[in-house]
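The structures come next, written out as structure tokens.
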Structure I
Amino acid sequence: MHWYFLIVSALIDTVYGIAIYHSKGFTQVRPAALAVLSAILTSYFLALAMRAIPAGVSFMVWSGVASLGVALYGIIILQESVSIARLSMMLLIIIGVGGLKLMEPT
């Protein structure tokens, strides 16, 4: 169950990153409010996950999944540049997150 909390937290952190971008330095009220709400929720679910998952592993997975989410949003929605190198580095994050999950004792 704690891994579900961790993934939920990372997905909410993805929303946070996207909202921060769209808040344009907290000058846009709705995205800024969403960013604040997302920051609270992501912290809550991360704290729940850290009850059973070590802090280092939790933080690596949380930040990696959230970074991937924001990067994919940038590529798909914002039409940011994409290259083999960028996609390869994103793949390495996915492999790393999967490896951390597999190495975690049950």
Structure II
Amino acid sequence: MSATHVEPTLDDALAERDQALALVEDAGDAWDRAVIDQGIAALNARGVPWSANDLRPLLPEVRAALVGARFLAAAKRGEMVRSGWVTSTDPGTHARPIALWGPAVTR
């Protein structure tokens, strides 16, 4: 007997991503979350596109996985939007593309 393979849908993948980020958030420290959120707010206040490359130097040592979770949280709150891609300057990422963000436009 062979099992039928079902390709996951985009909704399935997004749900899995959100579950993984929720685990990161749950394991995160409230102070780390607040510091990352302050950095995000400061970069959004400049009104120009920015990336994690710009945020990293502003942060004290925080749990790296929490940074991405806070980006998603801020985007879901409508504080910022993805506007493109840039190359990461973090040596651990081996120059992979990372999101370019900007403040959400409010009218």
**Fill in**
Computing helix-only ellipticity at 222 nm (-39500 (n - 2.57) for each DSSP H run of 4 or more, over all residues; to 500) for each of I, II, the value -15000 comes from structure II
**Prompt:** For which of I, II does Cα Rg over 2.2 N^0.38 Å, calculated from the coordinates, equal 1.23?
**Reply:** II
**Request:** Rank structures I, II by mean count of other Cβ atoms within 10 Å over residues 9-16 and report only the one at the top, that is, the highest.
**Result:** I
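For which of I, II does relative contact order in percent (Cα under 8 Å, 6 or more apart), calculated from the coordinates, equal 27?
Only structure II yields this read-out.
Every number in this text was worked out from the coordinates using simple rules, so none of it is lab data. None of the values given here were measured: they were computed from a predicted structure. Cβ atoms are built from the backbone, for glycine too; each structure is taken alone.
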